[in-house]
Structure P
Amino acid sequence: MSDVYKNFQDLARNEKEGIDYSISFVGRGHKLIVVAPHAGVIEVGTSEISALIAGDDLSLYRFESHKIVDENYVSLHITSHIFDEPTCVNAVKAHDTVVTIHGCNDAEEIVFLGGLDKRLIDIIAESIRSTGMEVRTVGHRFPGKHHNNICNRGRSGMGVQIELSEPLRRPENRSPIACAIRTCLEKFLDNQANQ
């Protein structure tokens, strides 16, 4: 499905904030921000998983659609390399590293990792694999390599895009996947602080 809106300004002209969508940002330092740009009913479960990963010490941004899903549903999805909601753009520019949480429609339990931060991709992949989940880091349809991808727009110019399949976003599976990601991000930040 292609995006209905070509950018956020186009979306905001046609949809009502507080009714059709909401934007939330909590800044907690400038090291790392967790971003869910397609949250709410766009990629179900990414709101909750991103909040679990951020906890009470990492910055968190969420764009959440509240549109009722029916036969007339219009997705508020804006592709990551053109996602230009101003609060988000300003927030990621103020952080060293950006980790975005997405959902894909794959039926099996699988995680696809993309983005330009190869080192952090490898760290996250190792943490997720240690729980027994399947992870792909290359040769998949979610490379996240575009320099304008919201995950690559932090101060370092490189970040990570995490695509979670539908089963991993079900309520009973959200906590385990979030914990695996959170654990390795804590280690990553500790290593950064000690360098």
Structure Q
Amino acid sequence: MSDHRTALLVIDVQASFQHRPYFTTRDLPAFLAAQNALIEGCVGRRIPVVRILHSDGPETADNPFSMVSGHVSPLAGLNDFEAAATFIKHRHSALVGTGLDVWLTQRGIRRLIVSGIRTEQCCETTTRHASDLGWEVDYVTDATLTFDMTQPDGSPLTANEIKARTATVLQGRFCTLCSVDEALSRAQVAA
């Protein structure tokens, strides 16, 4: 058991996304560099790193989020790490129906570092949920990835705009926005 009160959540950094029509590698190198630096920093500080994978939809080989597809596995380019625990989720929040909340509580973890895919979906939802349940959350925007979307009126919404919007609505209400280095520094102090 770690003596840290902090854990890193690596949310949905999985191959499934590469099989969606919106997937692009445009922002992938910068995301992977930040995500891997965060993992490496946590491992070096003996901060538990929790792997969370998403599975849903029909259990058919053509659904990349089904277990039978073989794509609910780490994304290529993600550094290999020994997870302190792995959870499979079926909802946007990593805290719904996974047992993650129990695992964190049993270990006395009070601060979460949130990272992963997608910025405005599972990462944001988990951040809001964790905050509402009483965890202190550090949200590392650089270590999240999302993709361009189309707004209801048909106009484009870029990944950078989505990240800016997510940071705006989370900061000070549900989390502290952090760089990789800031999150690692704050976790060290909280240990």
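Computed from the coordinates by the stated procedures, all read-outs in this text should not be read as laboratory data. All values derive from a computational prediction rather than experimental measurement. Cβ atoms are built from the backbone, for glycine too; each structure is taken alone.
Quick notes on this structure:
- Origin of the value 19.0, where mean count of other Cβ atoms within 10 Å over residues 54-61 was derived from one of P, Q: P
- When FRET efficiency 1/(1 + (r/R0)^6) of positions 62 and 110 (r between Cβ atoms, R0 = 30 Å, to 0.05) is calculated for each of structures P, Q, structure P gives the greatest result.
- Comparison of P, Q by mean count of other Cβ atoms within 10 Å over residues 94-101 - largest value held by: P
- Structure (P, Q) behind the derived value 2.2 of distance in nm of label points 7 Å out along Cα→Cβ at positions 150 and 182: P
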